[in-house]
Structures are given as structure tokens and as C-alpha cells.
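Please treat every number below as a calculation from the coordinates, not as lab data. No experiment lies behind these values; they were computed from the predicted model shown. Cβ atoms are built from the backbone, for glycine too; each structure is taken alone.
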Structure P
């Protein structure tokens, strides 16, 4: 523990950790944000085109089974090194929980609510916007929460392709066989994941209460 405090007391390392934390947050937010923009509309479409739901879900599920380092290595010939291949890989990993929960949440909207909306003369778009999405919101947010926490952990692997983030300090620790450096990079990642899970959990509970009222 004393070694860890000694390493953290280095002003140069402190500056690097601050910079890497910013890079880590930016990369994670970008990946999850892009996944939301892609997966939520796709989930809505799949509830309207049921015959495509199973093959699309299966295709996206395959991405989750690929080893993360293998996927990053596959990206290098296509996109080179840096943040772009890391962002694309994290985006692909983030898709499935959001897509699955969007699809499931919309399918589980009670039929009587849909009928009530139609009885009030709502169009399909109005029904989606005013009834289905608000009711499904807690389930969709659970998928976003799951993806966000996972992406924060996976983003450490961006260091292997020059993508930056807190993985740089962890890799430095491995290279130096320095446990304090590994912890100096790993602890902020854990704290970011816990904070994200806590904040989105609060939002999820608030959405659940709102949907029940």
C-alpha cells in the first residue's frame, strides 16, 4: 500500500492519470452513445418486423462471443491503430444489451395500454412516443446501464491499439512488473464503473416509478 501511495504521489503520474481518465470517459461515452443511437431504433424496428428479430439478435450476439483482443486485432488492418479501432470495437460490444432490452421492453408493453392509446386516436408514432417508449424506458435503461459498465471495463484494452485511456497505466505496470502502477490504473476504472452503475441505477429506479404512475 505504501508503494501505491508513493507512485500516486508522483506529479507526472498524477497528470497522466487525469489525462487518461478523461480519455477513458470520452471513449466510453462515445461508444455507448453510438450504441444507443444504433440499437434503440433497431430494436423499435424489430418489434415491427418480427421475422427479422431472431437472426439480427443472433448476429449481434456473435459479436459478444468474440474475444476482445481478437476483435481489436481484426480492426487494425481495417482501421489502423489509435482511438478509431478501439471505438468501433467498444461500439460493437455495447450493442447487444441495449438492443435486446429495447426489443424486450417494447414487446412487454401491456396490450391494454396500446388499445387505450389507439382508442384515443393516436397514430403509431404517437403511440410509440407517448405510450410504448415511456413504459419500456426502465427496461431500455437497464440495457444501457449494463453496456456502460461493461464498456468502461473493456475500454482498458484500447491501450493495446494506441487508443489511450487508463489501460496505458495498467500496461505500464505489466511492463514494469509493478503492482502499484497496475492498481493506479485499475482502481480509477473500477470507481468509474461503480459510479456509472450507481447513477444509472438511480435514473432507472426513477424511470420505473414514473412508468408506474
Structure Q
């Protein structure tokens, strides 16, 4: 589930990049508007990735994982139906929110499911391979779609994959939180023991 989640999160990155010329022709977008198509995805992801990780530690990683898949699905659906570059920005931003939620929680789910550090390293390697395969598959998938259909259909493959992953994750993925209470400023610490300067030592 973690590998599929990170695949869904990163699939739009390169598939959109190679589709920008087709998008520009179809939507009559300027160069500056075109640059914001990619930025609309990257900025929410970069800004909220740490917040999403902490939110998962506090409120449950499965919930954030499911929310990330939901945002990725909605973002792809909005971009798929976009008739203007502004709507496409909105779809990309929602997909970026989904990626921000998926990246930290997928790693946290692996850490919870595989507590042994040596065994966990293999699964983290699979996670990284899934991420790289999404980056590699994006241009290939987009190229095939652009040869046979309009640019907007590059967003279609992520929708069924994300929906199916959400459904399968319900019985398979255990919810987990950080083992120690985690707040927005870091792990909770006990207050220091106060001691009078005039107290005697044992």
C-alpha cells in the first residue's frame, strides 16, 4: 500500500511536465501561466509535507494516507475536466496536497509495519523504487496518451489506482500513531523537576 501510495503521489510530476506543450496549445496559456501548472503541484507539497507528517503522528497515519489518496483523486478529476488554465492550477494544487499527505505517511506506515531496522531497509528500498518508477513511467504513459487522445487524459490513470488503493487499504492497513505524544513543536517532554537551592542533598 505504501508503494502504491507514493506511486500515485509522484505520477503527475513527470507526466504533466512532458505534456506542457500540448496543454499550452489547447488552453492558449502564456509561458508564465504554463510555469504555474507545475508550481501549483510542487508548492503545496513542499509547504505541507512536514505538517502532514506531524498530523499523521498525532491523529493517525491511516487517516492521513486515505486523505492523501482522496486529494490525489479529486485533483486528478478536476484537472481532467479543466477547460481553463486556472482550473488546471486548482487540480494540480489538490494533487499536491495529496502528495504532501502521502509521502511522509507511507514511510511511517512502513516503519510501523516493519519494526526491525534491518528488515525495514528492504521495504524502504521498495518504496524508493516505487517513487522512481512513477517518475520513469510518467513520460512514457503521457507519451502514449498524447499520441491517441487529448492532454487531459493523462490524469485518468491516477484516479482508478487511487480509488482502488483506498478501498483495499481499509482492511489491510492498520492505523498507527507516534509511540510518544507528539505536538506541533515536537515530542512532549516532562517538566523539569524543581528543586530548592537550599534543599539538602542525600
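Structural remarks
- When helix-only ellipticity at 222 nm (-39500 (n - 2.57) for each DSSP H run of 4 or more, over all residues; to 500) is computed across structures P, Q, the figure -25500 traces back to Q.
- Answer label among P, Q for the case where mean count of other Cβ atoms within 10 Å over residues 24-31, calculated from the coordinates, equals 20.8: P
- Identity of the structure behind 28 (criterion: relative contact order in percent (Cα under 8 Å, 6 or more apart), calculated), options P, Q: P
- Comparing distance in nm of label points 7 Å out along Cα→Cβ at positions 80 and 104 across structures P, Q, the highest figure comes from P.
- Source structure of the calculated read-out (distance in nm of label points 7 Å out along Cα→Cβ at positions 136 and 152, 2.7) within P, Q: P.
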